[in-house]
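What follows draws every value from the coordinates through simple rules; no lab data is involved. In this text, all values refer to a predicted model and were calculated from it rather than measured experimentally. Cβ atoms are built from the backbone, for glycine too; each structure is taken alone.
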Structure I
Amino acid sequence: MAAAETMKKTVEQFSTASNQAFKDGVEKSLAALAEANTLSKKNLEAVVASVTAATKGAEALGAETFAYSKKAAEDQVAAVKSLASAKSVQEAMELQTTWAKSALEAYIAQMSKASEIVSASIKDSMKPLNERASAAVEKFQAAR
């Protein structure tokens, strides 16, 4: 009878320990899934923020390019009118040279503005992604 009682206690202890281990495992798994869900949500939010910043940059670049194109076309029309009113070949050459110089300077200035807009856009669009990557690296390092 004592052997049966000992066996019963051992089975009960094993059963209790097994149930607790299973319960702990399920709780850890659920916590890990909840954390993964939170991380996925934050990653998605970072992607949305990145795309939004890139879109704003593209819009700014498009607006700037449109404004430059409009001004360049107006300047070209004005240059053609001034060339048409030139009284000599010498005056026409001077007008053409002046226009070409100002057009080249405007183009270089426009490329500089466009470069600044693109650079700022890339910086702004990468910021949320870099923050998420840094958070992931910190998480992995903390897990070690």
Structure II
Amino acid sequence: MIIYGIKRRLITGILLSLMAALGFGLSAVLVKAGMSSVSVKTATVISLISSTAVTMIVAFLLHYEEIFSLSPVAFIWFILAGLITFLGGRFLNFHAISLVGASKASAVVSATPLFAAILAVIFLDENIGVMLGIGTAMIVFGITLVVIQE
């Protein structure tokens, strides 16, 4: 029974990750199409406003009690993560898309696991196993292939 639960969580996690990847891929294409008539800064602001509104509504409808029961430290960590990804990451990603296109920019943004692994080892004392190490090396190799392609 325990193995079934672990496998189910693994499969669910992978499926959710793939759906997120699909959403990010679609977003890159939509951003490239939309930026044909506006600047990167304008596109970022429009995207942030619409995302913030939808996210806040859904979050408060579904998780009102959890949000208000967060410890101040956890709240600060989430605010920092939001500023880095929501504002900084989005602006830099949109700018990259405008310069090199949706497919190349998205491929390079796929280096996220590389940075997550390195930072998790440094700050969270996580260990990188053989398979994660090989997978991370493959990501770097794949990104290199995309970047050097003409």
Name the one structure among I, II that relative contact order in percent (Cα under 8 Å, 6 or more apart) of 27 was derived from. II
Comparing Kirkwood radius over Cα pairs in Å, for residues 35-106 alone across I, II, which is largest? I
Match the computed value 0.60 of FRET efficiency 1/(1 + (r/R0)^6) of positions 59 and 131 (r between Cβ atoms, R0 = 25 Å, to 0.05) to one of the structures I, II, and report its label. I
Parent structure of the calculated result 158, given that volume of the Cα convex hull per residue in Å³ is the read-out and I, II the choices: II
Computing helix-only ellipticity at 222 nm (-39500 (n - 2.57) for each DSSP H run of 4 or more, over all residues; to 500) for each of I, II, the value -36500 comes from structure I
Taking FRET efficiency 1/(1 + (r/R0)^6) of positions 27 and 115 (r between Cβ atoms, R0 = 35 Å, to 0.05) for each of I, II, the highest value is that of structure II
